[in-house]
Structure 1
Amino acid sequence: MSIHIGAPDGAVAETVLLPGDPLRAQFVAENYLEDVTQYNAVRGMLGFTGTYQGVPVSVQGSGMGMPSLAIYATELITAYHAKRLIRIGSCGSIQESLHLRDIVLAMAASTDSAMNRMRFHGMDYAATAGWNLFRTAVDVLESKGLPFLAGNILSSDTFYNDDPDLWKVWQTHGVLAIEMETNQLYTLAARYGVEALTFLTVSDSLVTGEEMSSAARQSSFHDMVESALTVAHRLGAGPAGK
């Protein structure tokens, strides 16, 4: 048991999906997993373990922003021995080539946060995805015929920014989209020698101003979750607590 996750030893699988919203974690557990057990409700951040086509998988809400994500990722790795962390979230596109409902695979995550500057004593760190997870995800998405782009994303500390055009600086350097968690997910995975990958669904575009409806968001969420679970299955994650 850790400070923010009230699970007993062996309750968390080696592969953990990380939606920000704890209710999305519950939705995934109830609609995609079998033999589900809820292992966490501390602070309402729900966590569940079940099986997907016979493979143990956990799904844990991680909250919004890098500080919250960092808490859950650290405890999952250090207290519960998670080996593969797969974020499933949404993002805002900042490239014309990236459309609503498209899936983004984050190869790397830039940031405007100071968290890594503090960690690396003012130096910059390139936070990147785990190769095995990334390669498997590309194979899965291509086999499913789902549109996606892979590249650099921005993990931002601010949702509401005083400068509405600041994203254009990142756009001109090829950054695909903006979200709020992946930079720290990748940094912590590297720190502790585990693998991490982020799947994102484009829910809105800063370029065109388009936004998906609630129904469209739910449909696109299905595609992303099924792809992430297929990755977990193909890698054959070990039993919970192994």
Structure 2
Amino acid sequence: MAYRLVALILLAAASGPAAGRKVLVYTRNFVSQGTGYVHDNIQSSVDAIRKMGAQNGFAVEVSDDPKVFTDSNLKQYRALIFSNSNNEAFENDAQREAFRRYIQAGGGLAGIHSATGSERQWPYFWSVMGGKFLRHPKFQKFVVRVKDPNHPSTKNLPAAFEWEDECYYNEHLSPALHPLLVTDPARLDDPDKGTYPGDRFGDSLPLAWWQEVDGGRQFYTGLGHLKEHYANPILYQHILGGILWVLGQK
């Protein structure tokens, strides 16, 4: 009986987070020239993702140190989550290549809010994140519409909802991108919207998306500027569904 109990305990441990359901939440904000903007929501986003992991069976580690980007270290993670990272995510090309090989080996990638502002000089990063941050109009309320209600990140969301946030404009959008959430840019208070986005997206400016590029799964959402957003059930369920999808659990 004792041997059977030990075997059951070991089997349970092997099926838990230690069996490979581990994510790295990466939060680096760095610029080598001047001072870049750092969101005060980072800890709130980390706390929310830790809660998601505890409730859904995946382990969460957090770092803002680019030295974690080595082939041997990245092998332990099933997904990388760039949560409100910004500007220079890496220190050198060796770290960039480790990131690239991780994606090509099937590693998952999720980006939250300012993640598209990371690695602004590296086209490969834009391609796997889905786009590159350009700018945003003033903080304001706008209507978000669910474009794809069948994805795990959107299936529990209202078909449309009012949201107050920074509405991110991203450029260099990936041709593989599948929009999840959209808004009508014509309804935004932005005197420069005629220049960009203009009429490029009609009434459906992408705010969140999924794609499968270069071997891995990628999810991104532009929502989440405020600390309080990460306790909001809409954003919480949206991010959780995206993470579980890149982990291959949904």
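In this comparison of 1, 2, the computed figure 20 for relative contact order in percent (Cα under 8 Å, 6 or more apart) is attributed to 2. Looking across 1, 2, the calculation of Kirkwood radius over Cα pairs in Å that yields 17.7 traces back to 1. Mean count of other Cβ atoms within 10 Å over residues 141-148 computed as 13.8: which structure among 1, 2? Computed on structure 1.
Can you spot which of 1, 2 the value 0.45 was calculated from, given it is FRET efficiency 1/(1 + (r/R0)^6) of positions 117 and 133 (r between Cβ atoms, R0 = 25 Å, to 0.05)? Corresponding structure: 1.
For the read-out helix-only ellipticity at 222 nm (-39500 (n - 2.57) for each DSSP H run of 4 or more, over all residues; to 500), a value of -8000 was computed from one structure; give its label from 1, 2. Structure 2 accounts for this read-out.
Match the computed value 0.4 of distance in nm of label points 7 Å out along Cα→Cβ at positions 157 and 181 to one of the structures 1, 2, and report its label. Here the read-out was taken from 2. A value of 22.8 for mean count of other Cβ atoms within 10 Å over residues 69-76, calculated from one of 1, 2, originates in structure 1.
Taken together, the values in this text are just the output of simple stated rules run on the coordinates, not laboratory data. Nothing here was measured: the structure is a model prediction, and the numbers come from that model. Cβ atoms are built from the backbone, for glycine too; each structure is taken alone.
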